Structure I
Amino acid sequence: MDYKYLLIAFLFNFSICGQEINVIQGHAHNDYENENPLRDALENGFVSVEVDVHLVDDELYVSHDLPKELNSASTLEALYLDPLEEHILNNNGFVYTNYGGLFYLMIDFKTAAKPTYDKLKTILSNYRSIISIEQNGVEQKRPVKVFISGNRPFHEVLNDEPKLAGLDGRPDDLDKNISTAVMPIISDNYFKFLTWNGHGEINQEEVKILERLVQNTHAQNKQLRLWAAPDQAMVWAFLLDQGVDLINTDRLKEFSDFMENF
């Protein structure tokens with residue numbers, strides 16, 4: 001199948017701290033597992049990163065599984081929030097120079113929703129200068145949008161004022177009339193909609209289901225991300241062609257090269 005795309009919707013040519021960079025609609029899945037957490041995502045122009053956290057001894061540690069050893073260098077602040085704050089300060093208030101869009105920090109709660117959220121709020125209160133906050137229905141925009149996935153504190157976030165973090169949405173949430181400032185992204189498992197693994201023919205009935213999901217998501221001015229998609233160029237191309245906004249990948253450099261040569 002021959003796919004055609006409008007690159008301008010996905011690819012922007014800016015610079016990061018003086019370095020020429022292509023800003024792309026990539027979501028760095030489990031970014032902390034890369035050689036240089038956060039830096040790899042920024043150097044490859046990603047607009048979204050995913051971080052798993054555990055609440056242990058009143059601290060948020062970055063890890064997919066419960067950490068066996070507690071290291072101050074592996075906290076959410078040390079690995080992400082402090083470097084982001086310093087980077088934005090050194091880059092004249094931007095994540096990417098002259099890029100006006102948001103940089104998404106998706107925090108995947110691996111421990112109980114409410115206590116993890118309570119700790120996150122305490123931490124985020126120290127980073128108000130860089131994070132977008134929603135209060136009384138109005139978004140106070142800053143370069144970074146924090147939103148929560150995994151064990152989502154759904155009602156706690158919706159009832160909070162101000163909202164220092166938003167929520168990672170699901171397709172069923174589209175019926176709840178939640179603002180984009182609170183729920184900027186709708187995410188779901190690729191294989192709930194598609195069986196195609198990048199080889200052979202694509203089931204056109206499945207494509208129609210995906211098209212409706214994209215339309216419903218965009219009708220609310222939200223972005224769509226599908227996790228667990230086969231992490232290869234043919235699938236990236238197909239998803240972009242269908243209007244999926246954030247490509248979920250562990251292959252940061254390969255996806256960046258793919259977009260640059262697209």
Structure II
Amino acid sequence: MKKTLAALAAFIAFNAHAGEHLVVGATPVPHAEILEFVKPALAKQGVDLDIKVFNDFIQPNLQLAQKNLDANYYQYRPFLNDFNKTRHTDLVPVVGVHIEPFGAYSAKYKTLAELPDGASVAIPNDPVNTGRALVLLAEAGLITLKDPSNPQSTTRDISENPRHLKIRELEGAMLARSVNQVDLAFVFANYALEAGIDTNSALIVEKGKDLYVEYLVARPDNLQDPGIQKLAKALNSPEVRNFILTRYKGQIAPGF
């Protein structure tokens with residue numbers, strides 16, 4: 001009888017751990033790499049982490065909302081807020097993990113002063129990051145915006161364009177590839193790192209704004225699940241902080 005009860009207890013314990021299977025969506029660098037780093041530690045806690053890699057900014061949220069994912073890790077709050085508003089979802093941030101610099105790169109010119117009249121400039125095409133890029137162009141003195149501090153600015157809000165810049169809006173994943181095709185391209189650090197672009201070579205750079213901390217994101221119905229909470233704790237651990245500092249050598253920074 002005792003052996004039967006012990007076996008039953010072991011079976012229940014095993015299946016409780018086996019039930020902590022998390023499917024988490026992420027973009028490749030650094031998000032999936034950081035998740036891979038915490039995977040062994042989570043396995044010791046009974047959490048099986050299944051990482052699904054995406055190369056766009058829409059599907060990870062759609063898949064999470066449709067419950068094909070348990071969480072995702074690739075975005076900051078303004079993007080998440082805009083997605084929830086426009087897609088009528090209620091995805092929620094869990095913990096912030098890191099901050100990426102957002103910068104403008106050129107394969108043709110070493111300084112902004114070298115940009116010719118009529119230079120082509122590629123910026124992100126989603127509402128949040130379009131404004132983010134335009135604000136940086138305004139801060140660099142290349143354009144004037146009606147409200148220079150408005151991160152929701154669009155190209156219609158450009159009041160002066162003295163250099164006659166030709167601004168092209170592209171999907172985030174295409175921006176790194178456009179560096180050799182345009183005069184100046186704004187590229188997210190994750191895509192820059194993946195493409196082998198040195199983030200220290202940016203002609204315009206935005207660093208360290210807490211507004212742009214990248215978050216682990218879940219849904220209201222699973223936010224408090226043990227597996228999600230264990231993942232959140234692992235992502236905010238001293239080990240992850242040290243991994244970010246040593247692996248990326250200042251090209252991204254801890255956000256916690």
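What follows draws every value from the coordinates through simple rules; no lab data is involved. Computed from a predicted structure; not experimentally measured. Cβ atoms are built from the backbone, for glycine too; each structure is taken alone.
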When Kirkwood radius over Cα pairs in Å, for residues 121-208 alone is calculated, the result is 14.9; to which of the structures I, II does this value belong?
I
Source structure (of I, II) for mean count of other Cβ atoms within 10 Å over residues 161-168, computed value 14.8
II
Computing mean count of other Cβ atoms within 10 Å over residues 33-40 for each of I, II, which one ends up highest?
II
Matching task: 18 is the computed value of relative contact order in percent (Cα under 8 Å, 6 or more apart). Pick the structure from I, II.
I
I, II: which one has volume of the Cα convex hull per residue in Å³, as calculated, at 128?
I
Origin of the value -11000, where helix-only ellipticity at 222 nm (-39500 (n - 2.57) for each DSSP H run of 4 or more, over all residues; to 500) was derived from one of I, II:
II
